[in-house]
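These notes open a run of structures that come right after.
Readers should treat all values here as calculations from the given coordinates under stated rules, not as data from a laboratory. Since the model is a prediction, treat every value here as computed from it, not as a measurement. Cβ atoms are built from the backbone, for glycine too; each structure is taken alone.
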Structure P
């Protein structure tokens, strides 16, 4: 029998003999409508493969990737079973056996060639902003900003805008930037991502090497701020993926919640019938539900409504855990379901605290103005000029 930690073996045993009480909470099982990808089905298959009752092959291995890592099932679990922790261990196992599905294996190739989970190197920031980087960031600052890789690759000018925002929140003092080509410690780096996609891909050895290298580059910082929920969760002590921390990482929303007590936005943003979508990692991993609401209240001019299912009970949009790569159609159905919730519950605008959630929901909403990112709202509220495409031609609504 393949051996794993006591916590993981206990979790698989408990799930194996559970009557699928959390089935309704799982985004994959709801989107795909098959029992194999319920938390019970995946954990039972893991148990059978572990004890040799089922041959570990490519089909079995692929099943372990039908989990977003959202931990919504854990909210309703009487035993507090951490299913994603177990399934990430299963992915590590199948990856080491050369059985990971192609979309997961491709992530390792992307990191080796481009320093992040994309098929091209990160765009130059100098090409995306008229502001010189050295006028926005200070490499000697003890506060370091590490951008979300989705922002860094797909909307690089916003990285510069966030730098201006952080300086405003930091009493006018610029922060340092850690990004491909320029590490916060002054050395060269290819690391444009925290490495969490490597863990989701099952490349545990690659993830540990990547994390160790990133920690070494950030070890002199007093504080690392990121708008990436995955980085904050993977580097925060106490979260399921976070282990003993060597660097102090804080999500931008937590930083804003604290600093907005002193920094006043120029003009609150007007939204039409807004509702708050709770990001899985921000809420269930990082415990920032209250801080998220505090920040949104400070940035907008009206009450933001709650979905029927919110906070720890909020559904997943399907954007994390590489689910959107392994099962793209099902992932889109997860996002479409949340947009359906918005319309059914009388909202017209959904507010997100994660770049990945924003991207997934916008893909199904068909309009950027329907889905508003909290970072975008902060830039607008503080009158920091964002790239035109960040808000769309319509501006405020």
Structure Q
């Protein structure tokens, strides 16, 4: 089966959030985290078969999908989970919000690395709650959270540590010793840990392996809420199928109780897509990873040759974090939009002099965007 990731699907006149943002503007959208690739053929075929049935009543979670998730966690990540630990969700962001509301009272706070994917901060501030930042620093050409720097700012009101691995926006894939440091921090301060691992299948750096935080040991498992989804892996974000893995029955009950009447059931078509992706999508995923590695290498090489810009090579995800603090402009996001390239603005992540690039697109489009960046920055080479 030939897989062509260079094939472009024109989404500029569709319902695409990514492509509608700059509708009727000559701006290449490289921002929100979905890709421009067709999903695996098996997913498309099974969706078509399900739609052909013509009846779309309430559905149950397919037992096959539950078995596939349990097997996937064991085979890919060495983590033996039980089916009853799984809570299905119509999206990962609602899982962040439920984790906060279930574990943090309005007068208490969460902790998270900053800069961070914006829904982390939005969830942590729901109903007047607060959060505290764990600064992210550059160490050995990787972005890592500096937990030692956060210790002095704690007051005992912290209840939840929100992690992101692989790290969005920096692309870091945390090593075992780094995860153990995070666990030690959580133990010292009695924190529940919500770990967003939605990009766990998208490891770009050869030789690296995603390690679920909860798989470290029994203590990590019992204090954790792990959020995953096939959505980023197989470009299914618009369907909405995600899950929380919560081994601790008390944490799981609080999570479920908080969800009641607020979080809707998963769409039946999302279940179909997730089942097909996890069962039959491995060859497609491997091909996509090879394509994304080449895109990453291209973007990293060219961006680091541009004046005023630096980007550490992402170890995972299809997202890069561009530091534009040396660029003599007030707003790098606006500067690049005016140059015809639409990134995610760093201010939303807590770092206004940075931008996030999504290189999950056809290489020709990425090259065109990089050419526009080069042209806009030419005046700073003089």
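Just a few scattered comments:
- Label whose coordinates, when Rg and Dmax of the Cα atoms in Å, for residues 120-303 alone is calculated, return 16.4, 47 (choices P, Q): P
- Answer label among P, Q for the case where mean count of other Cβ atoms within 10 Å over residues 144-151, calculated from the coordinates, equals 17.2: Q
- Which of P, Q yields 23 [relative contact order in percent (Cα under 8 Å, 6 or more apart), calculated]: Q
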